[in-house]
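Engineer: Take a look at the structures below.
What follows draws every value from the coordinates through simple rules; no lab data is involved. Since the structure is predicted, the reported quantities are computational estimates derived from the model, not experimental observations. Cβ atoms are built from the backbone, for glycine too; each structure is taken alone.
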Structure I
Amino acid sequence: MLLFAGLLWAQPGHARPLPDPGFHVVHYTARLDPDLPRKTLRGTETISVALLDANVRQLDFDAGELTIDEVSLHGRKLSFEKTGHRLDIRLASNPATNRHLDIKVRYHGAPRFGLEFHPQTEQLYTIFSTSQWLVCLDAPDQRASLDLSVALPNDFKAIATGRLISRRRLGDQRVLYHWQQQAPVPSYVYGFAAGRFNEADARANGVDMRFLSRDMSPDQLRQLFTDTGDMLKFFGDRAGIPYRDSYDQALVTRTIGQEMAGLALLSEAYGRDALQTPADEDLIAHEAAHQWWGIKVTCRSWSDFWLNEGFADFMAAAYIQHRFGDAAYQAIVEHWQRNVEGLVASGKDHPLVYAHWDHPSRDDRVVVYQKGAYVLYLLRHELGEQAFWNGIRDYTRAFQGKSVTTADFKRAMEHSSGRNLDGFFRQWVTGSTPTGAATSHS
């Protein structure tokens with residue numbers, strides 16, 4: 001049963017949004033030189049910035065625990081200050097007449113999270129906290145394109161956000177991979193995975209897919225991910241937006257599950273279990289669903305995180321219903337219901353919308369993931385099949401490439417259904433669940 005597919009998302013510090021920055025990042029160009037045995041990283045980066053305010057004299061970025069070596073503009077060093085996880089870059093009095101800047105940053109670090117080093121299994125991969133390996137804006141409403149180059153041992157296989165542009169030998173037993181993500185996406189879905197993997201590929205419904213694992217054979221990988229193509233088609237049909245890119249999946253040493261633009265990471269342990277029990281592929285479906293709900297359509301702030309995670313949980317269950325029938329779907333719904341009842345009984349229930357997503361507890365994650373999914377199940381029941389799925393499609397298409405709030409979702413569903421949903425959202429979304437309400441809707 002899918003519990004917390006994105007548990008590692010909620011690292012301390014990521015709830016704190018930067019103030020309105022007065023600028024917009026258009027593009028990141030980065031080269032990473034990781035040292036797997038030493039678990040360290042060196043990076044060089046160009047951040048292409050469009051100033052929204054001609055009076056901006058300081059640019060503030062998220063930089064995790066990275067050590068900043070140098071910041072420059074047009075070959076001139078800029079002064080900067082690193083305070084906690086924030087990097088403040090000071091501009092000259094008249095930085096640019098065209099209001100476009102290419103800020104260059106050199107840095108190094110030994111990330112404790114965000115970039116996972118596993119020398120014992122010869123793997124490294126990213127998990128959610130992008131600012132631990134790339135100076136960026138972590139806010140989910142900030143979208144930018146990306147050119148990412150990573151220097152890796154020449155016998156490693158790798159996948160990453162974007163399309164592979166080149167693979168160039170460096171002459172020191174390493175290869176420089178270069179990927180390009182052209183469509184702007186939030187920085188938290190940037191990433192890569194690399195290691196000495198076995199590999200399999202497949203194609204379904206026009207989508208090229210690639211599967212990686214250290215422990216599984218190519219045949220086992222194809223068996224494990226046999227439904228991936230069908231999942232992408234199902235979600236594309238529900239969203240009204242067919243999946244057009246390639247899609248990669250890797251089994252790695254340790255993760256609860258992580259989506260990135262165009263790929264997903266799952267653990268080897270999960271893969272072994274799911275291979276034995278195909279009906280337990282809801283985590284595979286959850287991460288695939290994020291390509292629409294979480295990446296194409298993204299919560300504007302972590303306060304509306306349920307619009308990412310509750311949606312992915314619900315859509316995974318809807319796929320399970322499509323693939324394995326109503327009884328399998330209802331079993332998942334009953335699991336959500338029991339957890340919502342547990343929240344209410346223990347006094348730990350909370351509205352789906354949070355004022356602050358600071359250091360969320362296990363109960364907060366149950367709210368966002370499972371109560372969020374359960375509320376979508378109830379809304380489906382409330383509106384009926386046609387009105388509900390029409391609303392989901394219209395909402396997803398209207399906000400593709402944008403960031404959303406709960407109010408946006410409510411208005412979209414009201415418009416599509418012709419219903420006033422004030423009462424439903426007051427009871428289930430913006431308010432706390434009344435005692436017995438979850439049971440009464442079973």
Structure II
Amino acid sequence: MAVGVCDFPSSETFRFPEDWYSRKRKCASVHTLGCRLNQSESQLIKDSLINAGYDLVPFGESADLGIINTCTVTSEADSKCRQAIRKFIRKNPHAFTAVVGCYSQMAAMTIADIPGVDLIVGSQDKLNVHNYVRGGKTRHPIILDNRMGREDFSINLFGAGSFEKRANLKIQDGCDFMCGFCIIPRARGRARSRRLKNLMEEVDSLSQRGVREIILTGVNLGTFEQEGWNIVSIVDALDEQPGVERIRISSIEPTTIPVDLLERMSDRAHALLPYLHIPLQSGSDRVLNRMRRRYSVAEFVSFIRYANSTVKDLCIGTDLLVGSPGEEEDDFLKTCSVFSENPFSYCHVFPYSKREGTFAAKQDGHVPDGVKAKRSAICRRLGAVRKYDYQKRYLGQVLEVLFEDKKDDYFPGYTENYIRVISRSKTEMTNRLAKVRLDRIRGDVVEGSVVKVLR
């Protein structure tokens with residue numbers, strides 16, 4: 001299959017259906033795989049499509065345009081991306097299909113081999129995908145120039161309509177840490193920060209649109225630096241923003257967390273919520289060294305214990321990467337012990353996935369898949385027990401919950417310390433804050449009763 005590389009598809013590349021411009025409204029579907037940063041970027045893509053006159057429909061329904069925002073953090077993620085692409089094309093064989101994001105950056109030629117793909121955009125220009133999708137099916141896949149810059153960035157378009165939900169705010173992209181197992185520096189580029197004026201313009205927009213909780217997102221969030229501002233400066237600026245009542249920080253590297261953030265979390269008059277997700281990856285110093293992580297187990301444990309003693313009701317989540325090259329049984333048991341003996345509230349568990357081009361891919365001592373699966377299962381069980389115990393601690397208490405869209409007769413939402421709560425209510429509760437009594441654990445969430453609607 002022929003593949004073209006260009007800065008902008010020429011008119012000769014496209015077949016324009018006769019009714020393309022005569023149709024009053026076209027339908028578009030955006031599907032997101034991967035991290036919270038991808039979710040943030042997908043919302044910006046959706047806003048741009050609405051601004052361009054599209055009606056958005058759920059993924060899996062008929063659409064004139066499909067955009068799949070991809071992830072490449074593991075080989076399983078790659079597989080899920082290909083499945084999602086093929087699923088959309090089977091349902092919509094005549095639709096324009098665009099594939100964007102990290103997997104597009106790393107595997108454009110593989111994606112181009114999938115029949116029905118029209119456009120492939122990597123990480124650099126994914127937020128401008130709406131500029132390239134007008135027209136019909138292409139004769140062959142178009143791959144946009146995927147070279148990534150190192151300059152700080154702005155986002156040129158964000159929505160203007162009502163958006164009464166928790167919102168992700170992208171403040172940073174890329175990473176310079178080069179951990180041995182991680183492909184993201186190649187997929188996302190070097191670390192760079194969002195220009196301050198542009199960032200605060202989106203904050204103004206989000207507050208005007210009704211957003212009450214903003215979640216700061218980035219690849220290496222704690223490395224944000226712009227015009228003398230750091231992540232603490234951003235948090236303080238958001239705290240002063242009218243309408244923004246909650247600020248949450250997404251996953252952040254342990255060596256980049258200013259102690260000042262804990263002071264803000266401890267101040268209940270401040271909008272910063274008592275929540276940290278800090279990747280541990282391994283409880284073995286030997287493995288951390290092979291991973292090229294920038295801390296020791298003792299340093300990590302010292303920090304989270306200090307944070308837990310400083311911030312009341314702090315929720316601490318973590319990532320565990322099991323079965324990385326050279327991980328012995330004793331290393332794995334150390335990881336289990338560190339997780340079990342410290343104040344974690346939950347964990348996300350990932351079996352190591354070999355990524356060509358990374359330092360770890362060249363290391364010896366690769367762990368068999370069966371061993372990785374067994375270790376992953378053990379860690380997930382430990383994580384489930386810890387999450388249950390954390391939720392159980394708050395049963396009977398009345399906590400403040402920000403609710404989201406109703407689903408299956410329940411309004412779901414989150415407490416300040418990141419407990420997922422569902423409640424029945426005859427009153428419309430979407431984007432409303434309420435005092436909720438936590439009654440019982442149901443599966444992996446907590447069912448609660450609304451005691452008082454606050455606003």
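Engineer: Computing distance in nm of label points 7 Å out along Cα→Cβ at positions 26 and 418 for each of I, II, which one ends up highest? It would help to have the intermediate numbers written out before the result.
Structural biologist: On the way: I: 4.6; II: 4.0.
By distance in nm of label points 7 Å out along Cα→Cβ at positions 26 and 418, the leading structure of I, II is I.
Engineer: Further, regarding this structure: Using percent of Cα pairs over 34 Å apart as the calculated read-out, with 37 as its value, let me know the right label among I, II. Each step should come with its number before you reach the end.
Structural biologist: Values: I: 32; II: 37.
This figure was derived from II.
Engineer: Compare distance in nm of label points 7 Å out along Cα→Cβ at positions 378 and 394 across structures I, II and report the one with the greatest value.
Structural biologist: Working: I: 2.3; II: 3.0.
With respect to distance in nm of label points 7 Å out along Cα→Cβ at positions 378 and 394, the highest-scoring structure among I, II is II.
Engineer: Also, I was wondering about something else. Which structure, out of I, II, was distance in nm of label points 7 Å out along Cα→Cβ at positions 42 and 386 calculated from, if the result is 6.5?
Structural biologist: Values: I: 6.5; II: 2.7.
Label of the source structure: I.
Engineer: Which of the displayed structures (I, II) returns the greatest value of relative contact order in percent (Cα under 8 Å, 6 or more apart) on calculation?
Structural biologist: On the way: I: 14; II: 10.
The maximum falls on structure I.
Engineer: Among I, II, considering only mean count of other Cβ atoms within 10 Å over residues 282-289, which has the greatest calculated value?
Structural biologist: Working: I: 26.9; II: 20.1.
When mean count of other Cβ atoms within 10 Å over residues 282-289 is calculated for I, II, structure I comes out on top.
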